[in-house]
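No lab work stands behind these numbers, since they all come straight from the coordinates. Because the structure is predicted, anything quoted here is derived from the model rather than measured. Cβ atoms are built from the backbone, for glycine too; each structure is taken alone.
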Structure 1
Amino acid sequence: MTDKERKTWVTASDVAARAGVSRSAVSRAFSPTASIAPETRERVMVAARALGYQVNLIARDMITQRSSMIGVVTAGFENPFRARLLADLMAVLGQRAFTPLVTNADDPHQVRQSLERLLSYRIAGLVMTSASPPLSVARQYLDHRIPVVMINREANLPGADVVISDNAAGAAHAAQRLVRAGARRLAFVGPRSAS
C-alpha cells in the first residue's frame, strides 16, 4: 500500500462539514455534559458514523489538560488471581471512560522504569499490583496530585490508597463454609510459597 492509498483519519472538521455545523458543535456533541440541541447532536452523530470518525482522545486530553489514561503496574500475568484482578480493573476503567496503560514489572528496576515512563504520559491515576514502588519515584505522583492505589502492597507511601486482601479471613471463611456443608477432610492445593 502506497502513502496515497493509505486512508487518512477523519477529522472533526470533516464531520462538521458533513453535518453542516461548526467544529465546536462537533466537540460539544461528543462531550456528554456539553450544552447542545438534541437535533444538532444527532446530525453530528449521523455524520460521524457515516464518515467513520473516532474522537482523538490524546488531542482531547491535551486540550482539556486532563488525562483519560490510568497507569497500571503489575507483575506475574500468569497468576490466575492477578489475571482476574486485571480483567476486572480494566472493565471498570473502561466503564468510566479511562484507558489503562498496563506495564509488566517483575523486579525493582522494571518497576522504577515503568513508573518513570508512565509519569511522562501525564496519567490521571496509578494502580500498582507489583512490588512496592521506590519512594523517590512514587512521591512524584503524589506531588503532581496523581492518585496512587496499591493493591495487596504494604502502605509505605503516605498519601497512597491501599487495598489489601485478608487471605487468612478468606481461607477461614471458606473452610467454615465447607465444614457447614459437611466436609470433614480438607486439603489446600497451591504453590510451594503458599504452604
Structure 2
Amino acid sequence: MPEWRTSEYGGDASELVGEIDVMPGHPDVLRRIERLQLAVDRSPHDWQSRVALAQALAQNGEFDRSVGHLRTSIELVSDRQSLASIFFNLGVCMESQERWSEAATAYEQCAFLMPHLFWAHYNLGVCLHRCGRLAHALDELRMAQGLNGDIPDVYQGLAEAYRDAGMLYEAERACLRLLEQEPESLWAMRTLHNIRRQIN
C-alpha cells in the first residue's frame, strides 16, 4: 500500500513514495528513531520532524506510538497539503493494524483535503469494503478509477467489491481490465474463473 509522506526533516509534502517496509529492530531504523526523537524533544512544535519520527516508528512496527505523533502533528499544521499528508500516514498506520473504520476516517479526511489524490480514494474504498460498507466502497473505488485507470490495484479492488456485492458481471469486467494490464495475474485468472462459474 502506498505511503504518502514528507521526507525526513521536511521536504515536499506531496511526495508519493513506496510502501512502508516494517523492519522491527533494524539498526538503521533504531538509529533514525533515536535521532528524530532528539529532534522532536528539542523542537516539539516542529511537525515535520514529528511526522518523520512517526514514519520511523511505523517502520519499527510501533504503530500506536506512530499514531500518537501523527495526531499531535495534526494540531501543529495549517496548510491543506501537509495536513492531507498527515491524515494519509495516519490511515496507513491504522490500516496496518487492521483498524479499518479508523483508517477509513483518516483517508476520508485526506480525500476531502486533496480530492484528486488517487491513493486516498483507493485506500478509502478498500477500508470501507473491509468495514462492510460496499456501496460507499464502490463509490470511492470508481472515483479512484476515474482519477487514474492505469493502476491495476483499482481493478482488483473493484472486482472484490463487486463480487461481494453480488454484481458478478461488473466483477467480471473488472477482472478483465486487470488482466489487460497484468496478463500473468493468477489472482485475476482464478477470480474470473470462479465468477464465470457463478454466472453460468
- Item | Highest-scoring label, criterion being FRET efficiency 1/(1 + (r/R0)^6) of positions 119 and 175 (r between Cβ atoms, R0 = 41 Å, to 0.05), among 1, 2 | 2
- When distance in nm of label points 7 Å out along Cα→Cβ at positions 63 and 103 is calculated, the result is 2.9; to which of the structures 1, 2 does this value belong? 1
- Taking helix-only ellipticity at 222 nm (-39500 (n - 2.57) for each DSSP H run of 4 or more, over all residues; to 500) from the coordinates of each of 1, 2, which one would give -22500? 2
- Message: With mean projected area of the Cα convex hull in nm² as the yardstick, tell me which of 1, 2 scores highest.
- Response: 1
- Message: Taking distance in nm of label points 7 Å out along Cα→Cβ at positions 31 and 55 as the criterion, which structure among 1, 2 has the greatest value?
- Response: 2
- Query: Hey, mean count of other Cβ atoms within 10 Å over residues 87-94 derived from one of 1, 2 reads 26.2; which structure?
  - Reply: 2
- Message: As an exercise: distance in nm of label points 7 Å out along Cα→Cβ at positions 47 and 127, calculated from one structure in 1, 2, equals 1.8. Which structure is it?
- Response: 2
- Consider the structures 1, 2: one of them gives 6.5 for distance in nm of label points 7 Å out along Cα→Cβ at positions 39 and 183 as calculated from the coordinates. Say which. 1
